[in-house]
Structure 1
Amino acid sequence: MRFADGPRVSSEVGIGAGAARVWAVVADIAAPALHSPELMRVEWLDGATEPAVGARFAGHNRSRRLGEWRTVVQIVEFEPEHAFGWVVLDADGRFGPPADDPDRPMATWRYTLEPRSDGGTLLRQSARLGPGRSGLTAAIDRMPDLEEQLVVGRLDELRTGMEITLRGIKARAEQDD
């Protein structure tokens with residue numbers, strides 16, 4: 001497995017709430033930070049106050065391996081009750097020259113909602129790494145012979161974070177339904 005191949009990871013959860021209720025939680029950009037082991041907080045940028053294609057927000061992150069860092073997130077897909085996608089940009093240049101190009105993100109993330117016949121919703125979260133520079137590419141630069149292990153390790157970390165986040169979203173959506 002190579003970084004250049006755009007490695008992907010996903011996780012999903014069935015939620016006992018309708019798509020409208022699940023969407024209300026998913027479309028709240030602060031919701032993942034309530035549960036994620038890596039994303040600590042978010043804040044809108046450039047005067048944005050709600051999700052829309054092109055809107056940006058900052059993500060403040062922390063991990064034991066990489067320390068703390070800030071990313072800029074740009075929403076690239078926003079289809080109510082169906083899909084919410086965003087790209088993560090290294091606009092501060094933590095992992096190389098500042099990169100503010102949504103076509104070369106550090107990662108692309110997406111939630112998709114699928115109504116179930118029982119009135120519930122299947123919520124899927126997915127991520128694709130690259131093609132832009134990130135903490136992972138910096139580690140690969142330092143240890144190219146360990147690229148596969150580094151990529152697999154990062155995907156495992158992201159999957160664990162997704163599972164925790166999805167459980168939190170599920171609990172919130174079912175509690176408030």
Structure 2
Amino acid sequence: MITLVTGGARSGKSTFAENIYKNKEDVVYIATSKIWDKEMEERVKLHKLSRPSYWRTYEGNYNLIDAIDKEKYYLLDCITVMTSNIMFDISQDAEYIDYKLQEKIEDTIIEEIEKLIKEIRSKDYDLVLVTNEVGYSIVPEHHISRVFRDIQGRINQKVASLCDQVYLVACGLPVKLK
């Protein structure tokens with residue numbers, strides 16, 4: 001079973017996703033965050049405390065299939081952070097990201113997720129993917145922010161089409177979309 005959980009910031013999506021596996025011991029948590037500053041260090045620490053310590057953690061944004069081993073359950077949190085990491089890896093310090101570069105960024109991210117889903121399905125394992133719904137707010141003022149929002153929206157659409165079920169979480173309440 002491949003499940004996508006989406007929602008806004010602090011909507012409860014990670015908590016909902018983790019609760020899907022609350023009674024499971026053979027879980028791998030695929031963490032996509034990079035610690036850049038004190039705030040991110042604290043966020044990562046809080047995320048670690050929110051899940052069972054016996055879950056194995058794999059950290060990365062690339063070669064996600066390397067996370068797969070004998071465990072049956074996998075949780076990737078989150079695609080949005082993965083998108084920003086890969087976007088900045090590819091675009092470097094560009095002040096303008098044209099459509100060709102946007103396509104390269106999207107293709108890289110989708111390829112990683114598709115490979116992960118394919119491998120999970122081939123082993124008859126389960127995967128929960130967490131992502132932010134970033135299109136519900138105002139149109140960002142800056143080009144890079146608009147590009148990120150657009151890329152993330154298109155990635156979310158593609159990933160949702162690959163999943164067996166999709167949940168939207170708002171105010172801590174999950175709504176099944178698919």
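No value in this document is a laboratory result; all are computed from the given coordinates. Keep in mind that this is a model prediction, so the values were computed, not measured. Cβ atoms are built from the backbone, for glycine too; each structure is taken alone.
When distance in nm of label points 7 Å out along Cα→Cβ at positions 93 and 125 is calculated for each of structures 1, 2, structure 2 gives the greatest result.
Work out the source of -9000 here, i.e. which of 1, 2 gives that when helix-only ellipticity at 222 nm (-39500 (n - 2.57) for each DSSP H run of 4 or more, over all residues; to 500) is computed.
Details: 1: -9000; 2: -14500.
The structure behind it is 1.
Computing relative contact order in percent (Cα under 8 Å, 6 or more apart) across structures 1, 2 gives 31 for structure 1.
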